[in-house]
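Where a number appears in this text, it was derived from the coordinates with a stated rule and is not lab data. Small disclaimer: the values here were computed from a predicted structure and weren't measured. Cβ atoms are built from the backbone, for glycine too; each structure is taken alone.
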Structure 1
Amino acid sequence: MDPLFSFPALVALAIGYLLGSIPFGLILTKAAGLGDVRAIGSGNIGATNVLRTGNKPLAAATLVLDALKGTAAVLLGHYFGGMHGIAIVAGLLAGLGAFLGHVFPVWLGFKGGKGVATYIGVLLGAAWPGALVFCGVWLALAFVTRYSSLSALVASVVAPVYLFITGRVPEAALGAVMTPILLWKHSANIKRLLAGEEPRIGAKA
């Protein structure tokens with residue numbers, strides 16, 4: 001049987017999905033007495049929308065936790081898959097599951113975040129150089145253009161290409177699956193960018 005469709009692989013995918021679907025942004029804002037983060041801004045549960053509450057430490061915590069759940073999923077999947085001889089496959093599927101869980105969490109009617117932090121976390125667990133490239137591209141473009149969304153979109157394209165060029169084909173394939181979803185989740189940002197209406201980093205609301 002193809003290890004990609006084996007029972008242990010599907011279990012790893014499910015484990016990753018459950019981890020990824022933990023809505024840290026929603027949990028943290030409610031715990032801090034700031035209400036439901038889905039009722040403000042873009043309605044997403046990610047760190048960018050949490051930042052709109054005005055609580056920067058909470059937004060930072062959301063960013064870190066959303067990334068780490070992706071990393072944790074890959075590592076757990078790898079460990080679990082190793083017991084069945086499919087460590088790499090299981091790790092990558094768990095990472096994909098975590099990304100899908102964050103973007104489409106079953107607990108929230110499949111309406112989650114845009115996936116940038118979890119994407120980075122998955123890369124960190126699966127192929128850390130790819131995560132460094134993603135962050136490096138994001139930082140460079142954000143510094144030059146001051147567009148957070150544009151920086152993330154370009155980084156999500158560059159990182160899989162880099163992984164492919166450097167011979168990390170399975171990890172590049174994972175990125176190639178996640179990137180179109182991330183682009184789709186940013187469709188509103190893309191429209192605003194094309195119209196010249198996307199807010200820049202540090203701009204007043």
Structure 2
Amino acid sequence: MRELHDFFRSSSAHRVRIALAMKGLDWRAVPVQLQQGEQLEADYRALNPQGLVPVYSEGELILSQSLAIIEYLDETHPTPPLLPSDPVARARARQFAQIITTDVQPLTGLRVMGYLRDEFKVDAVARRRWLAHWLMEGFDALELWLAAQERPGRYCVGDQPSVADLCLVPALEVARRSGVDIEDFPRLAVIEETCMRLPAFQQARPAAPAAKG
């Protein structure tokens with residue numbers, strides 16, 4: 001049985017849930033309570049030395065890092081594809097995804113916010129400003145990239161959802177919870193609305209049941 005060590009409000013786990021739903025795969029959620037520090041306990045560290053979610057397991061296979069998990073699922077279950085077949089579009093989808101996963105999220109994650117609070121005594125108001133700043137900087141770049149496209153599609157790259165959309169929708173969910181005005185980014189908001197018409201995106205939402213089947 002496929003398992004996903006998951007925290008319902010983790011954007012990293014959220015994007016993997018979308019991928020699993022898009023592929024129509026059965027899986028079981030193993031909740032990890034990040035706010036209670038379960039990810040730092042020895043048993044979980046044995047599973048993932050980084051102490052992060054998600055962790056995907058399938059038989060003897062154990063994978064961390066959401067993009068690695070998504071690409072594994074895409075290669076082993078190629079329908080529907082999560083990366084475009086065209087090399088330029090495929091590179092663009094990865095670019096969009098990495099703006100979120102390597103530039104924005106590392107500065108806005110729970111462990112960073114906790115470190116700002118505990119080590120540097122940054123108060124809640126300043127932490128919210130930090131979070132909003134880095135989210136908005138990343139969204140502004142994505143919005144400008146979308147505006148520059150000669151032939152914009154319904155999704156981030158073309159007319160089929162890709163890994164870029166799997167990363168965008170959870171990031172917008174985090175931003176909305178944090179009070180960032182998504183309407184400042186109209187192209188991103190339209191893509192999110194388009195994605196949320198798809199059952200896979202609906203099933204994977206943080207408020208939805210964690211597992212299918």
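For which of 1, 2 does relative contact order in percent (Cα under 8 Å, 6 or more apart), calculated from the coordinates, equal 28? Provide the component values of the computation, followed by the final result.
Details: 1: 19; 2: 28.
Corresponding structure: 2.
Computing mean count of other Cβ atoms within 10 Å over residues 61-68 gives 21.1 for which of 1, 2? Present the calculation step by step, with values, prior to reporting the outcome.
Numbers: 1: 21.1; 2: 17.1.
Attributed to the structure labelled 1.
Just checking, which of 1, 2 has the largest value of distance in nm of label points 7 Å out along Cα→Cβ at positions 117 and 141? Intermediate values should be presented prior to the final figure.
Details: 1: 2.0; 2: 2.7.
Top value of distance in nm of label points 7 Å out along Cα→Cβ at positions 117 and 141, among 1, 2, belongs to structure 2.
Kindly point out which one of 1, 2 the value 17.0 was derived from, the read-out being mean count of other Cβ atoms within 10 Å over residues 101-108. Display every interim value, and only then the final one.
Details: 1: 20.4; 2: 17.0.
The structure behind it is 2.
Identify the structure, out of 1, 2, from whose coordinates distance in nm of label points 7 Å out along Cα→Cβ at positions 45 and 69 was calculated to give 2.1. Write down the numbers at each step before the final one.
Working: 1: 0.5; 2: 2.1.
Label of the originating structure: 2.
Thinking of 1, 2, which structure, once helix-only ellipticity at 222 nm (-39500 (n - 2.57) for each DSSP H run of 4 or more, over all residues; to 500) is computed, gives back -23000?
1
Out of 1, 2, which has the highest value for mean count of other Cβ atoms within 10 Å over residues 109-116? All intermediate terms of the calculation are to be shown ahead of the outcome.
On the way: 1: 21.2; 2: 15.2.
If we compare mean count of other Cβ atoms within 10 Å over residues 109-116 over 1, 2, the biggest value is for 1.
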